[in-house]
1. Name the one structure among P, Q, R that FRET efficiency 1/(1 + (r/R0)^6) of positions 40 and 128 (r between Cβ atoms, R0 = 35 Å, to 0.05) of 0.95 was derived from.
2. Determine which structure produced the value -9000 for helix-only ellipticity at 222 nm (-39500 (n - 2.57) for each DSSP H run of 4 or more, over all residues; to 500), calculated from the coordinates; the candidates are P, Q, R.
Structure P
């Protein structure tokens, strides 16, 4: 397993969340759809990075966070705790391309940011980061 490759998945996830937070903090009016889309993308990449680490194979080509978290739950049952966050963020899997495709208000956007931050802080991801750091140091 290529540790650097898994780090890349986590770095991309961090970047998507950082983009969402930057857009929320600096743009007025806030690009709600773009913020929510990046929150979804962040969660998707954390989940896929975790799957790659545990299966040494590419994860399924899906944007469905519920499906990805269920696959992660095979390795750690606590992923079931992410069901509410994943279900909510699934709404933003594909960035709306046209006005009024989906309704997003500021409250939904703030919830998406909160859920994405919770996923980033989820203990199995912190444990994986620590393990990768240890394996990287052993190499």
Structure Q
């Protein structure tokens, strides 16, 4: 049975598995300070959800917010062997519920290719006339 938990800095025992999920998604390389980075991500997020099965992290997602009106959900990831079982959708549902419960009325998410239908089933709609953009720090 999958358990969904909001994690905070006291959940450091899960951080190594979260690092593994970031790496499995291709979002992170190797870094000696990854544990500190995860701690910062957790502390800086409005909410961070982990999906656990038998105490093992199989999915995650987090929300960033100004804590007044706007929020973005990002870093939604599910282990490859657990995809297609509703884990990602439940992570997003829990984040939305928390954000709306905290009075946040505008929640955005950027869908990876092929994921838009998942988010549409959860009440998200394409932002017509908007183009997601990204600026990365030069290497």
Structure R
């Protein structure tokens, strides 16, 4: 069990990990050893995540979800499989942790009457300044 929060965790059996070749540092190893990690996590198939967390996770990671509904995370930062595996799992835990936080409910507030009056007064003053720049109009007989 991978713990995300004290109340939320995911089973390791829900993760599907493939090792892929990664670009970057590694010397001759880079062409021979598959050190990159591709982690797949089926959001809808998870039995341990609450529905509200699944919904927020889908919204947070919409660009990382494939047609099958799997959240795909690729880790290629390190030269070893184990470090990349740990990195991919840590990134998944962080993502789910962010989805587990309930967004704060916005409280509707009104603009204070004094602020509204000050704004209108400022607009009037600005208009007066602009009007004073214009040349005086001659009256037509």
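1. Answer for the origin of the read-out: P.
2. Computing helix-only ellipticity at 222 nm (-39500 (n - 2.57) for each DSSP H run of 4 or more, over all residues; to 500) on every structure in P, Q, R gives -9000 only for Q.
No value in this document is a laboratory result; all are computed from the given coordinates. Treat the numbers as computed from the prediction; the structure is a model and nothing was measured. Cβ atoms are built from the backbone, for glycine too; each structure is taken alone.
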